[in-house]
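Multiple structures follow.
What follows draws every value from the coordinates through simple rules; no lab data is involved. This one's a predicted model, so the numbers in the text were calculated from it and none came from an experiment. Cβ atoms are built from the backbone, for glycine too; each structure is taken alone.
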Structure 1
Amino acid sequence: MRNSYHPSNVGSFRSYLNKSLPKHDSVPQRVGLIDNIAYSLQYLEYLDELLSNEDLHYSVRKCSLKTFIVTGASIIESVLWFIIKINDESNKTEWEQIQSFTTHTFREGDESRRMRVLMERKLITPPDADMTFDTMCKKAESKKLLGVGTEVYKALNHLRKLRNKVHLHLVENRFESDWHSFSPEKAGLMKKSLHSVLTSSQFEPSRKQVTIIDFLAAKTPS
């Protein structure tokens, strides 16, 4: 890899996103969100160039593949979150806990037990609830918010599980380590999925605009 390689200017990615992720009252943090996505896309372009280096150390390649997938999933999650918010499709928190009561411990058979009672009030104006990546993917699919084929959603379900491996302790055996979990094929699936999301009906880029994400359409070196 050339030491002087520089990815596309972050302003180009920012411009790509500005039109498709418009101002909306439900997303007051829009500018910061777009900046985060733009810098992440710039980083993915750099990682893609890094992975093209045939002499890259095996461990560095595996870690770079993981970072590419985790970062790509974070971008998709952010885009889905934005689209769900502006379409008012967020889940709502209708009840708020205001008090809880816990009984004394008592014995039942060989077990110690207790009971808890929660007191809640129904909110007049329910706020948006926090949603997991899984919930966002399912909602986007059921509501056809991206206007893309079902294959993308199937891929996202698989990639979502890989994204969770950012938690290093989530392994049950040696064959679930990052070394075994991440591959050029899975990075290629992320590239294809991210490209589909960023060229979906929410974005509809022009031929000139789409060149900024051409690296996502290229095959990931093995």
Structure 2
Amino acid sequence: MGRLLPLLTADQALPGRDQAMPVPPAHHVNGHAISPPYPEGLEEAVFGLGCFWGAERKFWQTDGVWSTSVGYAGGHTPNPTYEEVCSGRTGHTEVVRVIYDPKRVSYAALLKVFFEAHDPTQGMRQGGDIGTQYRSAIYTTTPAQKQTAETALAAYGEKLRAAGFGAVTTEVREAPPFYYAEHYHQQYLAKNPGGYCGLGGTGISCPVGLEVTP
């Protein structure tokens, strides 16, 4: 069912607004900034892997990640609300913006977290969460990230097919604009420890990201 949902064209999307969503000045878990500017030497990665509540927790728990935030990307509507994204009329998917120290954690290691935390073969869904806003996506911020992501996707896709899964449906492309989600979504599961997390991986280990970083 979720695999068949089409994406909107720009002329079909909601108009959105010019005003950006206000966000907290500090990360609820580690106190770091969740919006720029960031300290020199840090890099940015953007991932969509289903409901962003559980997805963000996966990354803030990863050693070498400096900060995380959740938002919307990949669609057409500027500065959408959560309700607009859930309507399916923005084209966006729910994403996590990851600010990380490449001296402590590699991009390949982040890809390993990404792939193993969800099922990248489900199309426009993750488990019982169905809609274009739950699609799997890797939005790259450098040419090196894009190359690494494509290599990892091909390698993991082979392992999944060998295990009986379908084709990987993860979208890989240069990062489009990132729009912050509402303040109450930021680090949601730290504020609501018993909150919903619909993430579920395939149980298949991803063959990337195993190198030791300096």
Structure 3
Amino acid sequence: MTVTPRYIDFHQAQRIYDRIGRWQDTRPLTERRAMDEIAWRGDFFNAAAVLEFGCGTGRFAARLLETKLPAGAAYLALDVSPTMVGLAREALAPWGGRARVELSDGSTTLPVADGEYDRFLSTYVFDLLSPADSAWLLDEAYRALRPGGLLTLASLTPGSTPPSRALAGLWKGLWRIDPRVVGGCRPVELAALAAPERWRVRDRLTVTKLALSSEVLVAERL
């Protein structure tokens, strides 16, 4: 029997992340390691304007503002969950003069001007999106970034070891039955989404711990 994939919609995602709230920060070790890799490989020391899609509680944004970004760098954080937006505004309050948090309308169209940013950041969002929404969001990231700007992403991924592949297979099976069982997300391959005529991959790595794998991708806008 073939099960047709069902992607969670805006309202389902909103309910999931409103319910998770602060618990989102208790990430598995592999996700925390992936975020560490992005913080290091994303060259945020040289960033002037960062756009984050799916900011969650804002803790990672606060970390970048405190330890990586130049003093004058601007930051726009978007999220679909009112609960997450409230938490992120609280986390970014010390940088209120240059850091904004806005509630997304649920679409993957970005409310920004062309070429306004030099970093586009999104972690554990593409594994929630349908292929069509993923393609549209990458188009929007390309539009929002200046030439030479960096796309910085992390996502669940199938991995490269037998245990990680087995877990990914089980995860995908559960997701096909009911995406809500696994929070709406499933393992994806980020590098396969980045068209080579638009993006030059700078860094790509897989972080695996306890059979759970994450892919980190840093690509330069051409």
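Data overview
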read-out: Value 2.9, calculated as distance in nm of label points 7 Å out along Cα→Cβ at positions 171 and 187, assigned to which of 1, 2, 3; value: 2
read-out: Distance in nm of label points 7 Å out along Cα→Cβ at positions 43 and 163 - highest-scoring structure of 1, 2, 3; value: 3
read-out: Which entry (1, 2, 3) yields the derived value -16000 for helix-only ellipticity at 222 nm (-39500 (n - 2.57) for each DSSP H run of 4 or more, over all residues; to 500); value: 1
